[in-house]
1. Consider the structures P, Q, R: one of them gives 3.3 for distance in nm of label points 7 Å out along Cα→Cβ at positions 302 and 326 as calculated from the coordinates. Say which.
2. Starting from the value 13: which structure in P, Q, R was relative contact order in percent (Cα under 8 Å, 6 or more apart) calculated from?
3. Suppose distance in nm of label points 7 Å out along Cα→Cβ at positions 102 and 390 works out to 4.4; of P, Q, R, which structure was it derived from?
Structure P
Amino acid sequence: MLQKEEINSYNKRHETVHQRSLDFLSEKLAHQGVDIEGIINKTRYFQVAVPSWALGTGGTRFGRFSGGGEPGSLEEKIADVGLLHALTASCNAISLHIPWDIPQDAGAVKALAAKHGLLFDAVNSNTFQDQSGQGQSYKYGSLSHTSAIVRQLAIDHNKEVIDHGMALGSKALTVWLSDGSCFPGQQNFRKALSRTLESLQQIYKHLPSDWKIFIEYKPYEPNFYSTVIQDWGTSSFLANQLGEKAFTLVDLGHHLPNTNIEQIVATLMMQQKLGGFHFNDSKFGDDDLTTGSIKPYQLFLIFNELVEGMTSGDPEPAWMIDASHNVKDPLEDLMQSLEAIRIAYVQALLVDRVTLHEAQEANDAVSAQNILQDAFRTDVRAIVAEARRVDGGALDPIGVFRAMDIRKQLIGQRGEKAIATGL
C-alpha cells in the first residue's frame, strides 16, 4: 500500500521549499545559541503511542458514522499504526484494549508488529462494559462494587490483561474506572474508595517486577454525581498506597473547565509519580478532539512543565494519544495530533530556561511571559518535518495519504461498511 520510494518521491518534489524554511529557522535559532541538530535529534526520539481504539470512527450516544475501510481485526489495526508510523516516523508503539484486542497468537502478533517497526505500549483493561457471556454486571461499579464477587471478576480481568501484555512485551497496565454514582446518597464515598484500593492492591501483586501500573482519573462520565477516582489527588493517593510501581496517568480531557493542568503535571513530576500521558483536546469536557486543535497554548504550557521535569532528571512519562474522531478520517486526525504534539514539544525545548528561571526568581512577570511566548510563537514546523524526513517519513504525511488515495485503498480491501472492532 505504501512504499518508501513513493514517500521519497513526494519529498523530493517538496524538498526545496522545505529546505528554505529549515535554513531560515536554523539561522534565526543559531543567533539565539540553539543547537538545532540537537533539537532535531530529540524530536526524532520523541515517539507517541497510538491506541488501537482510535483507528476507527468515533461517535456519541446519539450516533456513529463510519467512514469505511476501518480495521476489523487486531492485525489490521497493527497495519494501520504501521502505516501511520511509515508516514510520520513518530508513533512506534500501539496500545491495546482488552478484551477488544485479545491476541489469538501472541508470537505472530509480535512478529507482525515488529515487521512494521512497532512495540506494544501499556495494555488497557475494560471494566466499564459488560462483555458477552459475563456472569456479573459492572452496572454499579467494578473494583469498587459492593459485591465481592463482582470485584473479583474485575480483579481477575485486570490480571488477565497483564498476562496478555507480558506475552506481547508490554511493560505497563493502565486502569481507568467508570465506577461512581449518579445521585446523592447512592454510594458511600469512603467505602467505595477503600474497596477500590483493596482491589488495586490485589492487581498490583500480579505485576511483574519490571512493570508499572498507571491509574487514570476522571471527574465525571459515565457517572455524573461522583466518580471514585475523580482527580489527580485521588489517583496519586492510590499510587502512593500501592507502591513504587504505581503512577498517575494524566488525560488532558479528564479535567473540569479551566483546570491548571500544567501545575498538576509539575506537581506529579516533582513527586516522580507522573507515569503516563494521554493527549487530546476539548472545548467543554472530555471531547477527545484532535490534540492542539482548541487550546494549543495550553498544550505548549503543559509541555513546558514536562520538559522542565525531564530536564531536572524526572522520569519521562509514557506518551499516548486518546482521541475520538467523529467527523474526520481517523488516520488523518491522528496525523494532525502527532504533528501538534511534536510542535508543542519542540517549542518547549526552545524555552531559554536559564533566563526564565532568573526572571522567575526576580518576580519579573513581564520577562517570564515574553520568554514563554517567544518560544510558543516560533514556527517550528520545519524542524518537525526534518525529523520525519531524516527517519524516512513524509514531509507532509496527510499530503502523501491523500495523493495516494490510501483511504480508498483501505475501503477496497476492507469494504465500505467496515467498522473498527471494540468501539
Structure Q
Amino acid sequence: MRVCRVGCGRLMVTHMVIARGGGIPGTGIRRSPFAFVLAALVVVAAACGPSAPPTPNPDGSVNLRIGFTASRTGSLEVTSLKQVKGLETWAADVRAAGGIHLADGRVLMPQLVSYDDESRTDRVQALYQKLINTDRVDVLVSPYSSGLIKAAAVVSEQNGKVMITAGGADDATMSQGFTGIYQVYTPASAYLEGAIDLALALDPTIHRIAIVNEKDAFSTSVADAAGPYATAKGLEVVLDEGYDSGTTDFGPFLNKIAAASPDAIIGGGHLADGQTLARQLTEKQVPARFVALLVAPPDPTFAKIGDAALGVVGPSQWEPSVGYSAEAAAALGIPYVGPTVAEFTAAYKAATGAAPTYHAAGGYAAGLVLAAAIERAGSTDTAAVEQALDGLDVMTFFGHLRFSGDQRTHGKQIAHQMVYVQWQRAVDGTLHTVVVWPQEAATVAAQLRTTP
C-alpha cells in the first residue's frame, strides 16, 4: 500500500471483490439468488501525475476508471459515505461477476477513484478537474448533495464527460441544457407532492399549511414547488419561510410557526437540521396534525430524538420494502436490470454490517445505470454512452429509471417516484419506519401526529 498526499487531497482507489455466480444480461452483473460473501480491499494510491494508458489486468480485462468526490469529512459526511458504500457494493458485484462485457469481447473492470471534497463546493470544482485532466477517469459519478452536484456538473460538462448524479435532486441543475449529466433521483420539484396528497387523504379537514425549509439549493427547490402544488390542492399557505443552514436553535422560528396555527407543516432540509427541528417542534408543543420533513425521517438515526419522531413523515427515494421486481417491469413493458431488492439489501449488509438507506441505494443505482449504458454502447466513448443513456428505460431494484430527452431538461429523471415513510411505534414499543404512501406501496396506514 502506498500513500501520497497531494495538495487537493488523497486519492482513494477502491477494489472490492464479492463471491457470486449467475448472470443478468444487459447490466454488467451476474448474480445468483444465494447469499453474498463480500471482501473488500481499499488501496490508497498516489496521485502524482497524469495516469498512463490503460494496462490490461492479468485476466485480460481493462479498468473502467470511475471518478467522484465524497464528503469523507464535513457536514455531509454521514449521508455521503452511505452513497459511496452503495457504489462500492456495486463495483464489488461487477468485479466478482467478471466485469462489464462488451460486444467486441473486451471486459471492463470498475475502478473507483475518489477524493475527499470536505463537503465544500470549491474543493469539488478543483477535484473534478483533477479527476478528468490528471487521473484521466473514463466516466464520473457525482458527489452527494445538490449544491456539490451543481459545481461538479459544470466541470463535467465543460470537459465533455458523462456524469451520473446520485444524491441530488435540484431541478435547477437539470434545467441548463447539459448533454452529459444524467440524474438518478426523483427531482426536487416532486419531493413533497406526495406528502401533501397523503395529508389530505389522511385528514380532509387539513386546510392551513406551513412551508419551512433550509435555505440551500435543494430544499429551496422543493419548497418552491410545494407551495403552488399545495395551493392547487385547495390549501392555504399560512407561512412560507426559509432558515439558515446550520441552524440549531429554532426558537424564534417556531414562534412564527405557532403564531400561524398551521394544520400541517412541510419542509426541512437535511439530517442534522431535520432532527433538531422535529425535536423542537415537540418541545414547543406546536400542535400541527401532520409533519413531513426532507431527508432526515428516512434515516435510521432519526430515532435518536425519541418520541419527537412519532408521526413524522419523510419522502424517500427508496426503501427496503419496495416492490420493484421483474414482474412489475414486465407489466410496464420494460426490462428489469440488476439484482433484486432482497439481493441488493443482502449484499450491502454483508459489505457494511448495516441496512441500506436510499442514499446507499442511489449510489448502487448510479453504477447500474453506467454499466447498462456502457454495455449497450459497446464502448466508453462519450457520444456512444450518452446515446445509450438517452434511450435507457428500465426498472431496477431502485425503481423505474428514464431520462428526459428535452433539450432544456436533458438528462433529468422522469420515471422514478418517491415513497413516503412515517415513524410509528411497533407492537413491542420500539420506534420504526413504515411505508405509508402511495397507497399501492403502503405497508401500514398513516397516522396523524399528536403532541404532548
Structure R
Amino acid sequence: MAWDFQTEPEFEAKLAWMRDFVRDEIIPLETLDDHWRAPGGQERFAAVTAPLKDAVKRQGLWAAHLPPDMGGLGFGQVKLGLMHEILGACAYAPAIFGNNAPDSGNAELLAVGGTPEQKERWMQPLLDGRFRSCFSMTEPGAGADPTLLSTNAVRDGDEWVINGHKWFSSNASIAELLIVMCRTADPDEVGPYKAFSMILVPRNTPGVNILRDVPTMSHPDHRTGEPGGHAEIVYDNVRVPLDSVVGGFPNGVGQGFALAQKRLGPGRIHHAMRWLGQSQRAFDMLCERALSRYSHGSVLADKQMIQQWIADSYADMQAARLLTLQAAWTMDRLHESGRHYSDARTEIAVIKFWGAKVLYEVIDRAIQIHGSLGYTTDLPLEQMYRSARAARIYDGPDEVHRVTVARQLLKRYRPTDVPTEHVPTRRRAALDKFAEYLDHEAVAAG
C-alpha cells in the first residue's frame, strides 16, 4: 500500500489558519513571560488566552486528539501530527488548542481505558480545560526500566493503599487528578508486565505529599506551584476506592503497561512533530542571520561552512518529518485494522531518537551563527536549546529506543555459517542454475 500524507483541501485550510494564528496571536505571549510569573499572573494569562481558546473552538480545532463521541474531532495521527508541527513552534500553543501534555495524553488514556463513570468525572472536565492532570510514573530508583517501579498499591477491604516515591510527575503541584502507576501484584507470580495498574488519585487525598517541583535545565528558576513543573511526590498510605483503578475493578488491574503503550505511542508522534515546529523556527532564524550578517568580506550565506549547515539542517529536518509522518500513517493503518500500536514500535522508536537529535543540532547551529547574541536571552534560542536537551531523556532515553530499533530489525535476519553474499558459494549456485544455457553457449562457441 502506498504511503499518502495528503489531507483534503478543507483541512489544509485549517492548517493555514493555525500557522497564522500561532504566529500572530500566540508567539507574542512569550515576550511577556515575566508578567505571567508575577503575582496574579496566571489569572491575567487565563484572561488573555480565553478569547484565543474561543477562536480555536470556533474553528473546530479544540481537543482534536479525541474521537467525536468523546468531544474531539476524530483526526488520525497524520492530521494530528501536522497540527502538532505547527503548535510546536510555541510552548503556549498546545494549551490554547486544548491538547497540551500531560492532559491530552491523560484524556486519551481515559478515553480508551476508563469506565463510563471515570470518563464522566474526569475526562470531560479535562476536555473542557476546567482543571489540570498529572501522569505520575517516573521514580528515582527505576530510571528507564519501568519494571523496577516500586510504588505499590495493596488492597485493604474496598480500598487501595498506596505507598511510594515518585518524581518528574509533570504538573502535579497544580493538578486536580494524579494518574499513578502502581505495582498491584507480585511480578514473579504474574510477570513484570501484568504486575502494574494505573490508579486515579485526587491530589487533595490525605497522604499525597508533594515535596517540591524539581528545577530543571529548561527552567532552573521554576517555583513549586507554577504551571509546567515536575513534582517530587511521596505517597504515604494514600487510600482510594478499589474502582479508582483505570478500567475499573477488577478489569483494570494489571493493565498498567498495556494502557501506557496506548498513551505513549501517539504521544511520541506528537512530540516528534512539535520538535519539527521548534526546529523550523530555529532554521528560519539561522537562514535569516546568514543573509543579514556581514563578516570577512561577505555575508555569512556566502560561506561554504554556513551553506553546509543550512543544507544539513534542511536534509535532517526533512528526514525527520518523513519518518514521523510515515510512523503516523502506519499507526492510522493499524487503528483501522484493529491492530495494536505495538506493531509500529520500530517506527515510533526511530522518530524518538532521530527527532531529538535533529532538534538539538538545528538549534545549536542557529545559536552558533548568531554568536554571542544567540547565547543571550534577547533571542529565544537559548531557552529552546535548554528545553531541547530534555527530548533525549523523557519518554525513554535515546539509548533505549536505539536498542528497540536494533532488536526489531535483527529479528528479520538469521545467523549463517557462510555469508549469504559469499561470492564463491553464489557462483556455484549460479553455475547450477544456468548450466543448460552455459553448456549451450559452450557448444555454440566450439
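1. Q
2. R
3. Traced to structure P.
Each value in this text was obtained by applying a stated rule to the coordinates, not by laboratory testing. These numbers were taken from a predicted model, which means no experiment stands behind them. Cβ atoms are built from the backbone, for glycine too; each structure is taken alone.
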